[in-house]
1. With FRET efficiency 1/(1 + (r/R0)^6) of positions 200 and 464 (r between Cβ atoms, R0 = 25 Å, to 0.05) as the yardstick, tell me which of I, II scores highest.
2. Identify which of structures I, II gives the largest calculated value of mean count of other Cβ atoms within 10 Å over residues 32-39.
3. For structures I, II, which has the highest computed value of mean count of other Cβ atoms within 10 Å over residues 128-135?
4. Of the structures labelled I, II, which one yields 9 when relative contact order in percent (Cα under 8 Å, 6 or more apart) is computed from its coordinates?
5. If you rank structures I, II by Cα Rg over 2.2 N^0.38 Å, which sits at the top with the largest value?
6. Supply the structure label, taken from I, II, corresponding to mean count of other Cβ atoms within 10 Å over residues 88-95 with the calculated value 14.2.
7. For which of I, II does helix-only ellipticity at 222 nm (-39500 (n - 2.57) for each DSSP H run of 4 or more, over all residues; to 500), calculated from the coordinates, equal -12500?
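Derivation of every value follows stated rules applied to the coordinates shown; laboratory data play no part. All figures in this text were calculated on a predicted structure; none of them were measured in a lab. Cβ atoms are built from the backbone, for glycine too; each structure is taken alone.
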Structure I
Amino acid sequence: MEPLVTAAEMRAIDRETIDGIGLPAALLMEHAGRAVADVVAARCPPGGRVDVLCGSGNNGGDGFVCARWLRERGIEARVLLARGRANAGEAALHLAAYEKLGGAVIELVDPVAQLHGAAVLVDALLGTGLATPVSGPLVAAIAAMNESPALVVAVDVPSGMSSDDGRTLGVAVRAGVTVTLALRKLGLASHPGCELAGEVLVADIGIPRSLAAAVKAFLLEAADAARLVPRRAAGAHKGTNGHALVIAGSRGKLGAAMLSTLGALRGGAGLVTLAVPPDALDGVLGRVPEAMLAAFDPAAAGAEQALAELAAGKRALVLGPGMPTSSSAAAFVRRAAASLEMPMVLDADALNHLAGDLRRLDRPRVLTPHPGEAARLLGVDTAAVQADRVVAARKLAAATQAVVALKGARTVVAAPDGEITINPTGGPALGTGGTGDVLAGAIGALLAQGLSPLDAARLGVYAHGLAGDLAAERRGPIGVLAGDVAKALPQAFARLSAAAGQGGNQTRVPPATPPSGRS
């Protein structure tokens, strides 16, 4: 998995590199600016002009180096100062070197007019230290960059984007390419930062990756997901591939139950039993012929004993999609979540039943809330969850001591110890009713096949998102149904297995390739 760092973590790593290891800051800036120049030179059309917009801090210093190296390669490049001259430190050193070699330095006063005709714009204005909304002349500079037809290449992060959570601070550059330095920043992997950044390239500037050993946030990559795909022996059969129990549905909400069941079947469980209330049983008969059916009423007296009998021989439970909303059903969910030993996915109405009575579960549990459900569980509004999804997921995992998969654009998987993983797969095609039910079933299937809650959640969200992407490729981004996503799950797992080199009946997964550093 690729580490993701906050601005504070990156500052500490920079400081250890400079003070502890002894690599000069000016040398790191030289490496950074040259790496950006390499990217710009590869994308600049012959004869095209490059305008490098620089601030007065270290991000601007990277821009000065970039402009110098572009000129060395015969590319017309000029520096435009948006915040005055850099008068101290490494940035001033590199500005002086650029000027001594004949580089042009222009004060940015009319961004639209001055940027006209550039083929590439390099955003070296602000960098990772921004914590307050953009103001002053930088607002006009960023607006002009966004309106320009030129390719925009951002240095480290797009100016105006929060390095930690990807939010726009007032206004932000919309880059075609972002060259992030040393390590990918957390905001670049989060939404909406991933959209502002465009293509993300991680530049090696000489900072040892070992200094990121304490980082607890990661981007999940295909190789990571591929390593988790359950391996099937030649003699595998339905009894060895796990039996998942799905307790879901009620009259009027049977679609959620059937989609969860489809997710479990397509997620690879050898056997799946769907249990619905007795008065809803007729509604599912024959609808999912591959699943076994049982009548179970979570609101009835003696539900705990009935569940114990129903759970015998099952390896995992998916609880909640479309289930009854009565107070007696809520009491059952709280008792089952806290006491049942078997691994469990808690989704939808099960999560709503836990709201207002949040407690440590201390059992193998995966919670799969969407932002509204997470807000109810945490006692905040949805906007607060969406403002910092990583923080919300961590808080919920810490409070429940369960693995949390906070659904949405760039789903966040949080472990109880605070480690988080951001999932890059999935797109707008997943924004339709029922896809979350499919995800719950798929994670339940992976639990039934023996994966830990954390691994089941990580692989589940990656494969589910990939299935959504595959369905969108086949059908188009509009009109993909949850059932289409379930049907694409086997193809998603097959693609991951092929990427890992499994193939056929092979039972050993070879080592995966190192992270590419690209989004």
Structure II
Amino acid sequence: MHEKILVAGAGAIGGITGGILSMNGYDVVLFDVNKEHVEKMNKDGLLIEGMDGKKRIKVKAVTRIRGKYDIVFLAVKSQYTEDALKRILPHLKEDGIIVSLQNSINEENIAQKVGVENTIGCVIGWSATNVGNAHLKFTSEGEFIIGKLDGKIDEKVEKVKKLLEKVAPVKITENIYGYLWTKLLINSAIASVGALYGDDLGKVVKDRKSVANLVSLADELVRMAEKMDIQLEEFEGLHPSFFKIDNYEDFKRGVAIVRMAGKKHARLRSTILQDLEKGRKTEIDYLNGYIEKKANEYGMETRINKKIIEVIKEIEKGKRKMGSKNVEEVFGMINIPKKWIDFKEKELEYSLYNLPYELKWKNSLLLAESFLNGTVYAFSQAFGRITDSFLGKIFIRKDSWEIVNITLTKFLEKLGENVGEVIKKNYNLQENEKDMLKAIATVFNNLGMKNEIMKNEIIAYDCFFLEGAKRLEIQNKLNFPLCYPFLEGMKKKFNVKFELVEKKCKGDEKCIIRASK
């Protein structure tokens, strides 16, 4: 607990994070420009209420930063990032860490100042609100997701994880960029449409045209991110593909999901809405505006997003008011049949179970994986009766799992031969190393296994069978990687000298199979 920690921005997120760290004995200073807020925290302590009742915590709060800090949690609104960094950087120790607890993707800007190695991105799944000076409140539970823009997981990431675990569960990811984008898309859709309508989320999603705007904007933003080759991640139980609209069923599913969110967070008033109500400049340039900037860089058009930015900026300038007129204007631009908004409420409940194609395929693979591992487990139980018997111990001299592995190896080799034949025929492949490589890539891609293809070799990670084996707790019983005998079988159909080397798969280590000419 020797690290000196600064929380820049003692609002709902920053204040609660800093307050709980202080309560756990860490050396924390809360910085905020609101003098009344700071004075009351120093005088009466910080009152945090929510999930575990009320807690009044003694904290150190300042309006001017002094000293040097090892870790800075940046929790100001995006439009104040530049100003906050000017104040923070002279007080950041050499090789100090900045963790962004903000909306938008400010990590890029931070990394330019302190380097990617000292910048940690963070997506926050829980929410909170500022009740008043020195009074903050949790409004929903959730987790932190943290990581570096370059995907490296090092001691700095682990150090931040240890700190944030005092506040909420923490997940480390190698793809924080994908999570940041998913959260940005969700925030941009909900916050901006809520501001157009001028009310809390519960009421926004009850308005049919307003919810159609929200769902259509989400579809536009998800497709744009995918065209940029951003690997969007599942967040708060929702996969981004849930919001892609290709037909009426997809539209109803999107509406149903948004309605669920509206029911769960009925009183949520977006940050953009709150700023407009107080006559302040909003984060629109750092949410929808950031996305629009990226769209322009990639030569893409986002009609709905662009229109919403235009309307909100006019509200900022006092040229128009929030309300249904804005909703009507945007609704006139969305590319769905007008009759879709006449959906029947009873249809929505069942539309939730109509998964996008991408997830249907993923679930089919999961089912196949579970079926194979379940069958293997059943064989081990059946063989066990034989091998554990008196005669089995004398004549067989192998345990049940040894027999299972022998049987499974032969099965997978034969399966590899059959699959190799099908791929070879369907893709008109020849018996040579190059086409063998194409066939292997086809298998790995269809199993959802990450792979890298080079001139004469392919490396695959994340064995398809491993997760299912872990669920049954048999991963240490099987001879991993199971794809190895499968690929040995495929080799026979291509009649080539193709060596399978670097077989790895132990415990939680990623499975790696390197197939080389």
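1. Details: I: 0.65; II: 0.05.
Structure I gives the largest value of FRET efficiency 1/(1 + (r/R0)^6) of positions 200 and 464 (r between Cβ atoms, R0 = 25 Å, to 0.05) among I, II.
2. Details: I: 24.8; II: 16.8.
Greatest value across I, II: structure I.
3. Values: I: 15.0; II: 17.9.
Sorting by mean count of other Cβ atoms within 10 Å over residues 128-135 in descending order puts II first.
4. Numbers: I: 13; II: 9.
Going label by label, the one that fits is II.
5. On the way: I: 1.10; II: 1.16.
When Cα Rg over 2.2 N^0.38 Å is computed for each of I, II, structure II gives the biggest number.
6. For mean count of other Cβ atoms within 10 Å over residues 88-95, the value 14.2 is produced by structure II.
7. On the way: I: -12500; II: -15500.
Only structure I yields this read-out.
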